Structure P
Amino acid sequence: MSHPRLRVATKVGYAFGSVGTGGFSTVPGLLLLYYLTDELGVTAVVAGLVVLLPKAWDVVLNPLVGNASDHTSSRWGARIPWMIRGAIVLPVFFALMFFGPGGITGGAAAAYVTVTFIGAATGFSFFQVPYVAQPAELTDDYAERTSLMTYRIALLTLAILVFGAGAPALVKAGGDGASGYRFMGLICAGLFLVGFLTAIVATRSVPSVLRAEPGGGIGDQLRAVRDNPDFRVLFAAFVIQALGTSAALAGAPYVAEYLLGAKGLTTVLFVALVAPAILLVPVWRLVADRFGKEKGFRWATICFLVGAVVMATAGHSPTWLLLVGVGVAGIGYAGQQLFPLAMLPDTIQADSLRTGRRRSGAFTGVWTAGETLGFALGPAVFGLVLALGGFVSTTSGRSVEQPSSALTAIAVGFGVLPAALMLASLPVLRRYRLTEAELRRLAAVGAAGDATAG
């Protein structure tokens, strides 16, 4: 059956949801570990756990939200009610993360941030799981999904750039220290809310081409994943890469201050990584149209790998060369944002064609759980690398001299670790087999079966 193309307004409106999701994924990954170790005096190991634990909670919660949204019925469909919940909960708790009682440091500060971060992560799950499920339900056209994802990734990349570059600037504009982080938290929370509400308004009345069927719970979700080899391969590669990219992001403030000697270069490093994606997402879409999404994904991964090798020389190479390496990684990063999210709806459609069941929430619940875990483990592993290197934590307004082993650990976490993870993901990606031709074949088989049954 042929379905009309989505309106540009719908695509742009849907994409605006990534302003909130991209911002929330970026700011804690970039600043929270540093905020804990260098503003609140939390040790590197404990800080890594603080960053990890709320995300680990989401690993449990996301499949539950996916299953619950599959069971939801409303005049706006299954997804919108959950997205509204997320639009309310996440901004409130995100702002509260930086409004701890005055003067608390160390363990008390770690406990407060953990609780509020769990609240924000819960709101993120409420919005993100149904949001990621929507593309498979808004259109059943292979190329149209890539087009929809191009809009989303363009906005996502812009959001990552704006929040990554802007959050440190907002901290400075707010007076640095506790007041600066509170100011940043309030502004970012307001922007998250605007992005979430725009996506909700844009998609609330779009007819669904794939209506989810309630599943049998978590066991049913895991069996769906087990029986979908294309999803499993894509999921594994994406999680491995998320771990690598989030480790690099967490390392940027440490590289700027301790290896380059200029805290303000955090923004420069971040822009060098993300800015190329704004221009190159459309280029990667052309690669997908010409050579296929699966090949484009592998090429983007290799590009990031090459850049990460150069990033591993941080502290031993000229700043300009380091920035070139980060820029090359950024070119790959653009493709790594586009391709997996454009391929995910394909795997959901393939499952529907093979099994006759419609379980988009089940798959996206597992997907976002893995995404959350990957982006949480990156900073946590980076914190562990710092601890193994003997990194010395401090509090706001105090400076310490780091041992040479800690400086080496920063370079390892920023470059060596991401490069190794990108390399590990390539053999996994080579096992992906779901091309456009295969989807057409499955659709033809399904249509022939329906005709025979009729």
Structure Q
Amino acid sequence: MHTEMLIDGCFVGGPCDQSIGKQVIRSPFDGRIVGTAAEGGWTELRACIDAANHAFQTWRNASKQDRQTLLRRIAELVRERESELAELLCAEVGKPITASLGEVARLAITFDHAAALLEDYGHESLSLESDPRGASYSCVVERFPRGVIFCIVPYNWPFNLAAHKIAPALATANTVIVKPSPLAPLTTMSLVRLIHEAGCPEGVINLWNGPAPVAQKGLADQRIRMLSFTGSAEVGWKLKQLVTDRPVVLELGGDASAIIFDDADLDWATQRIALGAYSYAGQICISIQHVRVQEAVYEEVKLKLIQATLACPFGDPTLPETVCGPLITDEAAEKVEAMLSEAISGGATVLAGGQRQSRMFSPTLVENVPSDCRLAREEVFGPILTLSPFQHLTDAIQAVNASDYGIQTGIFTQSPTIAEMAYRDLEVGGVIINDFPTLRFDCMPYGGVKKSGFGREGVRCSMDEMTEPKTRLTKIS
């Protein structure tokens, strides 16, 4: 297949267009060619900015009903093409087909949810009764779109994380420029084509695929009113330094922990932790990297996790039973291997797994990981789970809070008191009680603290980030 850029309602860079470069995409599993993608430069990006800025002058006044109709039509088309989209996702990034179907299902939910939120979004009457002067006035606060939003999408969720930028932007009458990941352009470009086919007006959504330095040049254009970025911490914080005078939302990396207390349902906890650590080869920013177990049940949990790790299906992502597929690139696999080797050299013990063949890395459970090695301190973004004991709640909380990251943490306990204390004291964006930290619902606020990000996503939160409140105070008597 071949995918093209979308600029002002026109597809640019067709297979016969010699003026536009073509990027070849190969399967991370078997190396076969999945397709090609048009790749532009500054001329094409500038045209996207022009188109989005021009379209905003009209789209900003689009009725709520028109925006809802568009969003619901997009969701409808996604559901109609579920199998096609999931198979493309599986082929391009190696996401196991069952997980790919799950992402496509959530993709539709995200657009439908944005449409539903518009029913009562963006208009609020404020009571002025607390001030005696208020009796003579009425006060209304309305939220207005910012304008052109530049959306940079990662490879690991190229459909739904694109939707978490596009859906709230369209809902709130902003216009959009989407930049897909160079590792997964086909999926995101296919989604943008679908949005165009759903009836999105010309220039309201644009897609540009090209090199990072050109994207950075584009961000200097003041007509871009907001940056929404999901990706690595290294790139995200660099971009924030380039865009100091406009809103920025960053969704970055993590090294999520799960904490198991001695009163937990151990079968449920270990089952969910194995899935949360090894699914999609750990290429999820809330994939579990560390599991911390209360000493009284440590040996029992270790045995259960060894069994779950050895039993985790990995390999061909097209098989419905596969949980752990390939890593996205050779470099990604080499990084995982190097981090594990460093930990072993420092005294870590591999309890299960640890084998690499090309981009396949077997689900791996490790204990006795030195606190100063990269596996303990940095995001591995691979199917490696570290195991360590703790004695008291405060010890577990201290261990989690010592991380430079903080998106979500999972707590397994039957004690409401422990759950409440953990929720209050953990320095993370979200705490999941009695399930893994890899769980996310598209309606809830999502984001991290420290190196994990800046601002919040989740459809409603993104709608707030993408709009400006404006107050109207009227003297009535």
Structure R
Amino acid sequence: MTHIPGELLLRIRAHEQSHVLIGCESLPETARAALVAQLAGIDFAELARLRTQSGEVVADASNIAPIPVMSAEPKPLERVLGEDALRRGEVAALIVAGGQGSRLGFEKPKGMYSVGPVSGASLFQIHAEKLLALQRRYGKPVPFLVMTSHATDAETRDEFSARGYFGLREADVIFFQQGTMPSVCADTGKLLLEAPGKLFLSPNGHGGTLTALAECGVLRTLQARGVKHVYYFQVDNPLLKMCDPGFVGQHIAASSEYSSKVVFKTRPEEKVGVFAVIDGKCGLIEYSDLPKELADAREPDGTLKFRAGNPAIHLFSVEFLARVTSTGGLPYHVARKAVPHFDPVTGQSITPTAPNALKFERFVFDALPLAERWLAVETSREEEFAPLKNATGADSPETVRDAQIAEFTRWFTVAGVATNGHAVEVSPLFALDADELKRKIPPNFTVNGPVYLR
């Protein structure tokens, strides 16, 4: 039977967490070994410190200023710099795909959800085909870093394998898992159990992506391949301009360590984080933390003063990622949540009706103030931001599909083709942008019904 090392046992007792061992001796060998492994990975002292840390620190409003934002249109030289970086294989794409589609009634990795308005292509397929098209255009592989979680890893790997990696080389698709953190009782600090002998673990937030890159050896792999820039995005946005050469070039021209695209807010109450200069450093303020007088402030032309919204499209230099992760990663944020759990003392499962637990997460934008050189670049909401979040209403399958149809309709218009109100879709393998579609679409092409060009 798996032995609990004496040093681990001493740490468990010293931090008054012995309740997790109740009934341990009756667990199957595999379950007991898994519990020991979970406990061995916990820094109990850090957990105790996080539980007692003070609330979020919000900068004084007098030290917050709007962030300067570059034009969405790169200069010709900037685009050349970005294209040359792609031709040299210096760019990797990182997709954050650790979540399931539970809010959509889809109990699978969200990346497997069908969003192609005509083709029914999944989010994974759309993103992978954009990468494949980029590789064909620039003649070099773009490593595809697929960040999963414990909940999505096996199904995601199986999906890529079953689909032949969507045409990509298997060696260019690199899977890695984000880390987890245990949840504790908000009142006592006791570790919570999901089931007998099994800790309640949660993903450690999108900021944990950066730490996982180092812990899983992915950063070393990228450095060995000569990759210098990592293009970060979330799985739920099919409109993303994959590894946008113009944005990459702007990032390189500015010698930026951390660059972000922004979409401009039009309403103060819009629930999106805002980029700002905080105490002289670039940072991001959650919409709920932005003081009302700043959220409502407007420029002379009537636009919001603090309007640089975050669509979660970032570009990191590999050197910056190595520096950030070498110092222990980003800070944790604490959130009160309602967590169903198993009580080993009573042997009962408990479903709370109010927040009873503390969860700990890292946020990727906490790396912003660590960057010595940074950049914010405007992008069009209509052209590049259609996140899939909800089953109905805003950010739902319906709005995401409509946004894609609207974008492809604009492409057809540039090509001189009327869509006559029909749904149209263009595979990335046919065209990556309106100009490429215009060059490739057959003469006298007409649209008489739903169209999917591939």
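Given a value of 31, 18, 11 for semi-axes √(5λ) of the Cα gyration tensor in Å, for residues 48-127 alone, calculated from one of P, Q, R, which structure does it belong to? Matching structure: Q.
Out of P, Q, R, which structure matches 20.9 when mean count of other Cβ atoms within 10 Å over residues 136-143 is calculated? This figure was derived from P. From P, Q, R, which structure was distance in nm of label points 7 Å out along Cα→Cβ at positions 344 and 408 = 3.2 calculated on? For distance in nm of label points 7 Å out along Cα→Cβ at positions 344 and 408, the value 3.2 is produced by structure Q.
Hey, helix-only ellipticity at 222 nm (-39500 (n - 2.57) for each DSSP H run of 4 or more, over all residues; to 500) derived from one of P, Q, R reads -8500; which structure? The structure behind it is R.
None of the figures in this text is laboratory data; all of them are computed from the coordinates on show. None of the values given here were measured: they were computed from a predicted structure. Cβ atoms are built from the backbone, for glycine too; each structure is taken alone.
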